[in-house]
Structures are given as structure tokens and as C-alpha cells.
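J.: Below you'll find a set of structures to go through.
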Structure I
Amino acid sequence: MKTKQSFMKKQFANRKQSAKPESTEPETIRLNRYVSNSGICSRRDADEYIKQGHVSVNGTVVTDMGVKVARTDVVCFKGKEIMPEKKVYVLLNKPKNFVTTLDDPQGRDIVTDLIKDACSERVYPVGRLDRDTTGLLLLTNDGDLAKKLMHPSYNKKKIYQVTLDKVLHANDLDIIRLGMELEDGFIKVDNIEYVSDDKRELGVELHSGRNRIVRRIFEHLGYRVRKLDRVYYAGLTKKNLPRGKWRFLNDKEISMLKMGKYQ
């Protein structure tokens, strides 16, 4: 019988990583990226604003979003000079009953309320966690990194602690290990182990980013997930990060994520 501590220790063992210097940013960047990096809008909205003639470079209106600009150029949006924001990376230990959106029509609590004092830059959640799911959530204004982390080809390792409404029978544990067919295709976890003596708590390791995948795996076999906590995401852990609290990523973590060194 494996304990919760031994399962988690096994997953994090032998992760020796060496940080390398981050690559320097190019001397020029595309205009639409410059505008979106200023924090006023998304890359898609930047394209539209440029097409509509709302953006000028060194006093001249530019309608080609592919034009490249340098940091020394004066870029204005609707007559006001804009500057690219510094990149910000915030790791949050999300509590229950917060939605992973920037705005909620139903008036529910949103995750950005928890980090409103972290920075003046506008940051976005990387991926989603259900309202009832707790654990690690990364927020950033680095659109390139967010896109990379969320792309299916870059599925990153995630480890969840799951609490079920009843004992998970050994034969169902074997089914999950071997893989199963769900409504949106076959799914197989990387590892699953009991982490409590009553066999209602489990550690689940997987790379899939499919929507509600952990809950759906257990629901498919007739179980209800009482608690779901993401304890590991792409090399990041909850160590020294209490529920509802946040911290900035350090330089090593940022470098590792950008270089794809984390699983």
C-alpha cells in the first residue's frame, strides 16, 4: 500500500534540471505583437485595430499588422503612446468556488480577484480549472508561452490528488491504468495509485489537456469526484504555497518553461 507522501515523492524524484540563460528577444517584433504586448488587447484584436487605422508608428498610420517595429520606435494607439509590458508570471494555488475567467456574467468570484495586488499588468489564466477544482494555476501576459503550454502538441505533465465518493475497486483501478474509451476518444493515464488506506484518495498523473478529463474518467466508471486538487503542473509544485495564495515564478522556472525542459 502506497501512502500519499510516497506517491508524490516518487513523482518528483530525480528531477535534476539546469537552468540556461534565456534567449534574448529579437531587435524588432511584428506590430500586432507589439500592440498586444502593451496589454490593451489580444493579438487578434490588435490585428483589427491595425486594419482600422488606429495604430501609428513614428507618426504614420500603419494598417499592415506584419510590419516590424523596434523598441526605439514610437507606437501610438488612438493617439496615445504605448509600450510593451514587462512579462509577468504568477503561480496561484486556486481555492474552490473561483471560476477561471476574466469576467463572469453570473457574478461569481474569479481567479484574478485573488491576484489583484500582484501586478499592474493584465494577466490571463493559462488553461482552465473547474470552479470546484483546486490547485495550481499559472497566469501570465506572455501570450507566446501561454499558447505553447496550451497547445495539444505541448501537453505538460499534471498530477492531481483525487478524492472519490466511495472506494475505488481494484478492477476499476486496472481499467484506468490500461485505458478506456470515452465519448471524445481513448484516454490512458500515465500513472494512478491509491494514496490513502480507505482507497478513496488517489494520485493521478497524466499529460492530457482534455476538458474535465480526470472527472470524466471516474464518472465513466460510476464514481463521483468529491475533491480534485492539481498539485503539479509542467514542473511547478505547490510547495510553500498555501491555498488562495500566489507567488511570482523565479527566473529558473520561467527559463525552464520557455525552453520546454519541464515535462
Structure II
Amino acid sequence: MTAELLEIAEEAARAAGELLLERFHKKAKGVDSKSTPTDLVSDADRDSESLLIDLILKARPGDGILSEEGGREGSESGITWVIDPLDGTVNFLFGIPWWCVSVAAEDEDGGLVGVVHDPVRGETFTGARGNGASANGEAIHVTGRTELDRALIGTGFAYDARARAVQAEIVSRVLPRARDIRRAGSAALDLASLACGRLDGFYEAPMERWDKAAGVLIVQEAGGTVSELEAPYGLSPGVIAGNPTLHDHLRALVLETRS
């Protein structure tokens, strides 16, 4: 079944990616704000979500759907798809070529398959439980770098101003002790970058389930360790990730800022 789910996820993610790429750099339509004035959504997000849900439910009508822009269906099969139809909406709307489609399938034990598709670069990152991770069909693995002062760390910032203040404190502690920090604007792509060795570590909180479902599985299947990171103010928890040793060093440093 895993192979079937992965094939569906890849095909759906690529189809949504084609839709989004055709609209990239064109005038956006239906732009609204969600949780805050800077948390944006557009018709591109909505149409990508509709396409993904249609394709998935056509192939597997008994499965459940959890998607960022509101698509919800109960599961009769025990499989739930967790979808971010456009991760990096602000980048997309501002013409910054760092955004993706994220599709995962989960069962009661967690992630089964995950796909992060980057239409701009033509890269598709995949992971399947117990079967490793790949990028465009080539096996990938997290880096073996263990020294935090040599590590390139990815992170992201919230739309909630209160959470941003906490995140700024964390950055002020991490930055002097790491090689550098990257904040690119798409958590799913950041996790995929960690999985293939472009980043050494990653942390972010808050994160929603659709932000991390596919990326977390891909990192784990690429040999990485992922743990939950509590978010401030009761917001949704995020993650800390890296190879097993670096993960522990990064976790200790991030949590030090919470003391």
C-alpha cells in the first residue's frame, strides 16, 4: 500500500505544482488575510488545494483529508492525507522562487509517505516509512556534521507578533554559536533541504501539522532525528531536527532560551 500512496502523492503534488507554476509571477487573485494581516492566502492556494483533494479522493475515496485552507473529510480507511497546497504563500505572492507543495499520508502510527515538490527547481523529495528518502529518485541523507559552530541552521518565523518576540530571542542565542542561520520562508522546503544535506539543522515553533507532516517523515527517512518543540502562548508545536548528535546540541541550545 505504501507504494500506491507514494505514487498518488507524487502525481498529485506535481499536478498542483504545474498549476501553481503557471500562475507564478502573474497578478494574484483572491488575496485575503487569515490569522493576521501578514498571513496571506490567494486563489492559487485554494485552487491547488481543490486539485489535490480531487485527485486524492478520486484514487482513494475512503481516505480522510486535513488541509491548510479548509478541506476536511473524515477517514473510513484509517489513512488521512495532510496537505499544504502552497507552502510559502508570501514568497509566491512576492515573486520569490522558494515555495512548494507538501503532501503526506498518515495512519494511526504517524507518517506513511511524504512528498515535498518544488516546481520552480523541478525537485521532488519523497520519503516512505522504512524505505528511505530520495530527491528525484536519488537517495538522500542528512549531513554528519556534529559541531554546532560549523552547522548551517534553518528556521522560520510566525505571523503572531508575540511568538515572533520569542523567536527573536532564540535567534539571538543560536546565531552567535552556529555557522549561520537561514530563514527562507517555506518550512517544508527547509526540512527537505535538511534531508538532502543543504542544511545541517532546523528548528521552528509554532508550526501547523500540514507545515511539517511530509518534511518530518522525509528527514527521518534520511537518517535525521526530529523532536517536538513546544510553541509559546499555546500555539501549535513545532520541531527541532538534525542528525542525532547535532539535533541534541541544537535542542539544548534552543531550549536554553526558554529558561
Structure III
Amino acid sequence: MPARWLKLTIAYDGTGYAGWQVQPDKPTVQGAIETAWKEITQENVRISAAGRTDAGVHAHGQVAGLITESRLSDVDLLRALNAVLPNDVAILSIEPAPEGFHATRDAVGKHYRYHIHNGRVPSVFDRYYAWHYPQPLDVAPMHAAAQSLIGRHDFSSFETAGSERPDSVRTIWELNVTRGVQDSADRITIDVRGDGFLYNMVRTIVGTLIEVGKGARDIAWSAQVLAACDRRQAGQTAPPQGLFLVEVEYE
């Protein structure tokens, strides 16, 4: 059977993993899927993902691509993989992809969401899925400060050292900070969509907006941080557990 190119959409709880990318002697999401694939098809495949999420980061809609010669249908592959994968990883869909598909290079946009539990008492059930920040935060100035980051800019100030990217210029299309209502009044959600993201960029944006929300910095500070192109000028890198890769966009 000729080789087929496939696109996989994947959800996972990153709590128990050392990130997406395969690492020696550490559990990773990529490793779990490649192991399951070999068990089902007897093939050794290398999966390319749209984003190499860090340890503790989650995904609602990660996208990965691979090439297979398996005779199993996409429906049978989906069923079989989910039967053998650990219960914190699920393949949501498998569909044909054009020849040469690469989940990273072909992506035109991504949507990330960050959750903050902004209450005095920690949430037992959200401890792996939100950053518990007990100090009061004012969402209105956080959202206002976030608007300075929309557009095409050099985001060097929000990039952790170690990135393999050739440049630090990216475009943010949307950046919204909202607080829940009623029973979720302690939940602050930060949604960001853009054409690409640097290493720890979203988490550093969150850490910077926190400084505004707690009143340590004014709304104009985020624009000053952006213009500085200096990571030392930005806020802390928010912890990983609040971050979710929601969706990857393709043309």
C-alpha cells in the first residue's frame, strides 16, 4: 500500500508528562502516541506536532502529522489508538492530509488559553489546570494593557532564552482578559490568538499582565516592555499548568 499522509488532532492532560517532545527516560505525549502507534501498526513513526508544549501544559486541539503505510482505515486507527493510549491522551480525529503536510510549518495560527484561579482559597480540583494567584487582580486594566501587544511586533521581551527561532517577530491578532461570572467568579481567562509564538511567550505575557492587575504597574507599562526588546523588563514566566493549546489553524 502506498504511503499516506495523515493529520491527527489530539487532546491531552500534560500534568504527568515532561512535555510533548520525546526525551530520554521521561514520559512525553509524543512518546506515548508513537508507542501506541507501533503497538497497533508495527510501524516506527516520528510525529511532527504544531507546537512542542512544555511539561505540565495541556492541549484541547494539538495537531500532529505523520506518514503511514498501514492498511487500517482512519476510523479503525482512531478506535485502536484510543483503546491503548493512556487515559490522559486522546486522539480526537484522524484525517487525510496533503502530501508533504507538516503540522508545524503549515500552521498559520494558534489559539492559547491561560487560566488563573484568583481566589483566596486554592481550588483542589483546579490545581493542575490553573495558576492559583490569591492576591486580588483587576481584570479591566489587565485587558487594557494587553491591547498594546496586538499587532506585528518584535516580542523579544517575552521570549525565554533557548528558542531556536531565527527571529522574534510575531503577530498577535487577539488578546482578551476576562473574568468568569457566578460560580466561576474567581476564574480569570486570558485568550491569545496569533500567527506564531516564541518559547514561553504566552506565559510571559500572563506574568506581565499580572503586574498590571495587582496594581504594581500601570496600563502603559506593557507597551514599554514590548518596546524594550529585553526579557529582563517583563514580568515573571507564569507556571505551566494554566496553559492550554486550544486550536491550531491551517489554510
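Every number in this text was worked out from the coordinates using simple rules, so none of it is lab data. Values in this document were obtained by computation on a predicted structure and should not be read as measured data. Cβ atoms are built from the backbone, for glycine too; each structure is taken alone.
J.: Work out which structure the value 19.3, 63 belongs to, where Rg and Dmax of the Cα atoms in Å was derived from one of I, II, III.
T.: That value comes from structure III.
J.: Which one of I, II, III has distance in nm of label points 7 Å out along Cα→Cβ at positions 136 and 168, as calculated from the coordinates, equal to 3.5?
T.: Answer for the origin of the read-out: III.
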